[in-house]
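Quick note: the coordinates plus some simple rules give every number you see, no bench work behind them. In this text the structure is predicted, and so the values were computed from the model without any measurement. Cβ atoms are built from the backbone, for glycine too; each structure is taken alone.
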Structure I
Amino acid sequence: MPHEPASATRHLRRLLELLAAGAPAEDLGAVAVEARDSGAGAADLAEVERATEAALRVRTTLRQHRRREAELTALFDTAGDLAALRDLDAVLRSIVRRARMLLGTDTAYLTLPDEEAGDTYMRVTDGSVSELFQNLRLELGEGLGGLVAQTARPYASPDYRTDDRFLHTGSIDAGVLDEGLVAILGVPLLLGSGSGGQVIGVLFAADRTPRTFAPDEVALLCSLADHAAIAIDTAKSMTDARVAMAELAEANAVIREHSVAMQRAEEAHDRLTDLVLRGGELQDVAAAVAGLLKGDVAVHDGSGRPLTSVAVHGGGRAGEPGDAGGTEEEAAALVTAAESSRAAAHAVFRDGRWVCAVLAGQELLGCLVLFGRPDLDGPDRRLFERSSVVTSLLLLLRRSVAETENRVRGDLISDLLTAPDRDPAGLVTRGRRLGFDLDRPHLVLVARTGDAARGRLADAAVQYLFGGGGVSAEHEGAVVLLLPCDGTGPGEAARSAAGQLGRLTGAPVTVAGAGPAAGPRAIADAHAEAMRCLRALHALGRDGHGASVAELGFLGVLLGDLHDVDGFVTATLGPLLDYDARRGTQLVSTLRTYFDCGGSLTRTKEALHVHVNTVVQRLDRIQALLGPDWNTPEQTLELQLALRLHLLSGDRRPQK
């Protein structure tokens with residue numbers, strides 16, 4: 001039978017085995033109980049008990065070393081995370097997770113102040129199950145975290161709900177209750193040390209059961225909080241650095257862009273100025289601007305009329321000047337846009353095109369119009385606006401030349417109208433030297449305005465004729481304009497001039513037209529007719545309008561040089577004469593009889609030997625053909641004169 005080891009020796013070996021296996025303290029304490037139960041002697045039992053106490057101390061020391069090793073490993077790993085900091089949230093989540101693991105708590109979390117909102121919010125949580133708790137916001141100074149932030153010292157509460165050392169609020173207590181937390185430890189996130197330290201947040205570890213946190217646990221959480229504070233401060237510094245670098249890069253880009261734009265603008269300005277100084281025309285400037293801006297450019301005068309054709313980028317050309325807007329509505333829209341540009345001191349975008357006012361001081365000389373560039377950016381927009389300055393220089397030069405030439409031509413017009421028969425050949429020769437041929441057909445316009453605007457009318461006439469080839473001069477208290485014939489009648493030309501000159505002078509301008517006329521004598525006669533028409537317009541109260549003698553009815557017959565009776569009769573009675581000719585009716589004779597009978601229906605039906613209803617039906621037809629105003633005093637006077645002339649001369653109108 002084998003020899004049994006001594007009782008004390010066997011129990012001591014058992015203690016060593018349990019200690020090596022890392023058994024719990026309860027198992028180590030059970031060895032002494034077993035020795036007592038096995039009947040060990042007093043000396044052996046005392047030795048086993050002393051060995052058990054030593055084993056328990058060794059076990060505690062080993063646990064402390066292992067825990068310290070785990071803490072150091074966690075701190076080392078945290079430091080490594082900070083060294084490779086890429087994502088602040090990831091680092092903070094790692095710190096909170098390690099705090100929960102090392103302290104063995106149910107949850108851990110970290111709060112930071114919200115400077116804009118003026119409160120504190122949950123930045124990171126680990127182990128939390130309550131959405132209410134995770135979205136909790138705390139006013140400054142509230143709860144355990146508020147106490148930690150105010151004192152910059154750690155605080156531990158074994159039972160949060162009964163702890164009265166800090167300010168409880170309904171929202172915080174509700175969140176803590178919803179999470180089920182009882183024991184809470186909070187430590188400050190400190191930047192700096194001593195009295196100059198700044199609390200930038202609070203790190204927490206919490207259990208759902210009562211617990212007293214040991215000093216080494218508090219110290220461990222403080223170490224992790226220090227790392228979290230460094231992480232936050234480092235991330236903020238890196239963010240500030242990135243923002244500063246981005247702002248610096250943006251500033252450099254703006255400076256480079258501005259430098260390029262300035263250089264381009266300077267080159268463009270030099271190019272355009274050189275073009276003007278070398279005697280370039282408006283079309284050349286428009287083509288140059290179109291090439292610089294890669295769009296289509298046109299120049300218009302102050303009344304919206306096109307002065308150039310549309311210059312296509314690349315220096316080409318498409319269409320005639322009217323392509324850029326020749327109707328009165330389009331011209332008015334351009335004037336409105338140019339006025340907006342003048343008020344804003346910048347180019348404006350209207351109706352799919354850019355418009356920039358061309359100014360001389362505050363005087364609107366015209367406007368530049370750019371098509372095909374709705375996305376005009378800052379540098380190109382400034383270049384377009386600077387181009388308007390060069391355009392204004394060219395327009396001023398051209399107007400100065402035109403005014404000088406116009407004064408010389410004005411002397412010729414005065415001689416022409418005063419003594420057309422003195423030296424007609426010499427007048428024609430002088431005209432050709434000044435650039436216009438008196439032997440070619442011209443329309444003659446005579447314009448007059450009130451005393452307040454009379455001094456502006458001559459300048460307005462120069463602007464109106466600018467670029468169109470006509471000439472103007474002051475004569476006998478009015479302004480005379482000679483326009484080359486382009487198929488427009490004298491009345492239409494007079495109305496157009498009245499409208500444009502009225503806008504340029506800012507006052508009503510009355511214009512009378514005559515012609516076309518060719519040669520000194522004919523032009524002088526046309527001027528005399530236009531003057532008679534102008535006086536008639538004033539007498540009729542039609543100031544501010546434009547017309548020719550042919551449009552003044554019987555007054556035109558009296559005032560005109562040709563006394564066109566047939567034209568007056570046709571213009572007045574034409575619809576009735578044509579109707580009678582086509583239908584075989586007697587509207588003209590009925591109207592004559594109606595007037596002869598003083599407008600009496602009864603006397604008219606007796607004179608015509610028809611029923612009164614027939615007279616009424618014929619008069620209704622006359623009204624439908626002549627218009628509702630046929631029976632007004634002015635109309636009846638012209639109708640009766642036309643009827644009398646038609647009766648005296650017979651129907652000499654050409655038969656259709």
Structure II
Amino acid sequence: MITSVLVANRGEIACRVFRTCRDLGISTVAVYSDADADALHVREADAAVRLPGAAPSETYLRGDLVVRAALAAGADAVHPGYGFLSENADFARAVTDAGLVWIGPPPEAIEAMASKTRAKELLGIAPLAEVTEADLPVLVKAAAGGGGRGMRIVRELAALEGELTAASAEAASAFGDGEVFVEPYVENGRHVEVQLLCDTHGTVWALGTRDCSLQRRHQKVVEEAPAPGLPAALEASLLDTAVRAAKAVGYTGAGTVEFLVADGRAHFLEMNTRLQVEHPVTEEVYGVDLVALQLAVAEGRELPPEPPSPSGHAIEARLYAEDPAREWAPQTGVLHRFDVPGEGRVRVDTGYVSGDTVGVHYDPMLAKVIVHAPTRAEAARKLAHALERSRIHGPVTNRELLVASLRHPEYGAPEALDTGFYDRNLTALTTAPEGEGYAAVAAALSGAAARRGRFGGGWRNLRSQDGTRAYGEHEVRYRPGRDGGYEVTAPEGVRVVSASPDRVRLDVSGVVRDFEVARYGDGTVHVGPYRLAARPRFPDPADQREPGSLLAPMPGTVVRVADGLAVGDRVAAGQPLLWLEAMKMEHRVIAPASGTLTALHAAPGRQVEVGALLAVVQTEAQASVQTEAPASVQTEAQEDKTV
């Protein structure tokens with residue numbers, strides 16, 4: 001029997017495994033990098049071991065340190081979670097060679113399936129050996145790992161070599177394996193997968209399908225089970241192929257077989273020899289705990305001949321600290337408040353609590369929010385409502401995007417699901433909602449009430465000039481009233497019922513609305529579900545850069561500068577100048593306009609903070625007129641169509 005489990009991972013998945021272990025009476029051991037010394041998964045474990053030496057981004061890839069930690073803490077089993085070493089056959093062998101129980105498939109099965117190239121060969125599918133114009137577009141993919149890392153779409157043959165290099169570098173950073181391959185790219189298919197669970201006695205469960213088509217940067221954003229609207233024959237074929245793949249390699253434990261479905265046909269993508277991020281939707285539909293079943297299989301127990309029957313529909317939304325309107329740029333900072341309402345069967349899997357800091361070294365996922373309901377429509381409605389009512393104060397998140405996505409007509413129509421959802425709809429989905437303007441009014445009035453409380457009412461015989469505050473695109477004008485209240489002069493149609501530093505009540509065209517307001521030292525104001533940043537009334541002289549300045553949009557590391565790029569070079573609008581790595585993803589910094597590179601402050605290996613000056617591109621107009629406003633940086637993550 002397993003008595004103590006070390007989770008060779010961090011964050012949300014470590015906390016998830018610990019939760020099941022506690023339920024089963026199994027003690028837990030965490031491992032952590034220096035950057036994670038105060039992380040939630042460390043605080044929740046019964047014991048924790050620091051992984052010394054390596055850089056934070058590499059720490060969890062050191063299998064030797066993890067095995068040493070398990071032995072030192074007295075653990076008798078290792079659960080790999082997902083990502084990092086979860087699909088590393090050498091690590092699985094090292095665990096068992098040390099006399100520990102490996103909670104995963106046999107190393108041989110990992111080797112056969114975890115490498116996408118070998119998996120395709122096993123199923124008789126050969127990757128492209130030599131790409132020609134006729135093969136375009138193609139997809140460059142990492143042979144190991146997943147999550148969109150090491151993946152590039154190539155539409156021009158001349159770009160292939162550079163994208164192979166970039167994908168290989170990203171894959172090596174994320175998985176410790178830089179092998180990549182090329183395959184045909186299928187436009188706008190559906191990403192459908194099958195959850196498997198296999199014991200050591202020959203029983204194979206196919207726990208239905210999941211749809212994971214809503215993706216950005218090749219990473220899933222919204223997942224659901226079962227995959228809606230699949231023809232019965234196609235669904236049966238997917239389940240059969242998945243079971244055959246598992247049996248072909250003697251698979252045990254939890255795994256997932258992924259497909260791209262287009263034009264009524266299924267194209268095999270890969271088999272992930274681990275637990276998936278989106279496993280909770282399957283758990284909710286089938287009423288099982290997949291982690292508990294992984295532990296049971298690792299102990300040699302036999303599964304029942306048939307899995308439980310499914311019931312209802314489940315949807316999961318991944319809540320990220322990122323800005324969808326700025327090329328999905330990851331965000332960092334203190335998570336001042338993190339509160340997702342849990343009533344109505346809302347499940348929250350997370351590695352954060354209020355007060356934690358979102359750092360620069362790891363994936364920016366804050367939580368997975370999951371809802372189960374009798375129907376798909378009910379699940380989507382409940383999940384959108386739960387997200388909308390959440391209080392997430394701190395870095396910019398994708399919460400508003402998730403709410404808008406779940407309520408979008410295309411999402412409501414299963415036949416419209418495909419991986420091009422955000423390519424078509426991102427602009428509309430990131431347009432500021434109507435309620436944000438009223439939230440800006442509440443922010444301005446709460447600030448005025450706070451100042452009045454500090455400095456007194458300041459009653460005057462003559463009416464004072466209007467107060468003005470601007471938040472993003474919203475400008476608010478107001479004046480104090482003789483009764484101690486306020487009058488809003490812009491926008492029109494708003495009457496102030498009451499205003500205090502932390503709560504404002506407005507009458508908007510006869511409809512009364514309450515707004516809860518919170519302010520933090522970083523200058524942000526959170527009003528209900530809205531995050532607002534005040535525009536400064538007077539520009540800070542320190543922010544006045546010369547025209548054409550390219551500033552770092554996020555903290556990260558400069559990993560590459562375009563080959564041969566030097567000061568004095570002519571550059572074209574949209575030309576990649578350098579690459580930043582942040583949270584295990586590469587982001588291109590591109591020229592905002594055609595012009596001359598007059599300064600280059602970036603060099604490979606340089607750590608930069610938000611706002612650091614990277615380069616200056618000066619147009620001819622800027623060269624002759626030096627009074628224009630500074631250019632804002634433009635970034636572009638690798639092309640975002642996904643499979």
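Source structure of the calculated read-out (relative contact order in percent (Cα under 8 Å, 6 or more apart), 11) within I, II: II.
When distance in nm of label points 7 Å out along Cα→Cβ at positions 89 and 329 is worked out for each of I, II, structure I gives the greatest result.
Calculated for structures I, II, Kirkwood radius over Cα pairs in Å, for residues 225-488 alone is largest in II.
Each of I, II could give mean projected area of the Cα convex hull in nm², but the derived value 31.4 comes from II.
Can you spot which of I, II the value -7500 was calculated from, given it is helix-only ellipticity at 222 nm (-39500 (n - 2.57) for each DSSP H run of 4 or more, over all residues; to 500)? Of the options listed, only II reproduces it.
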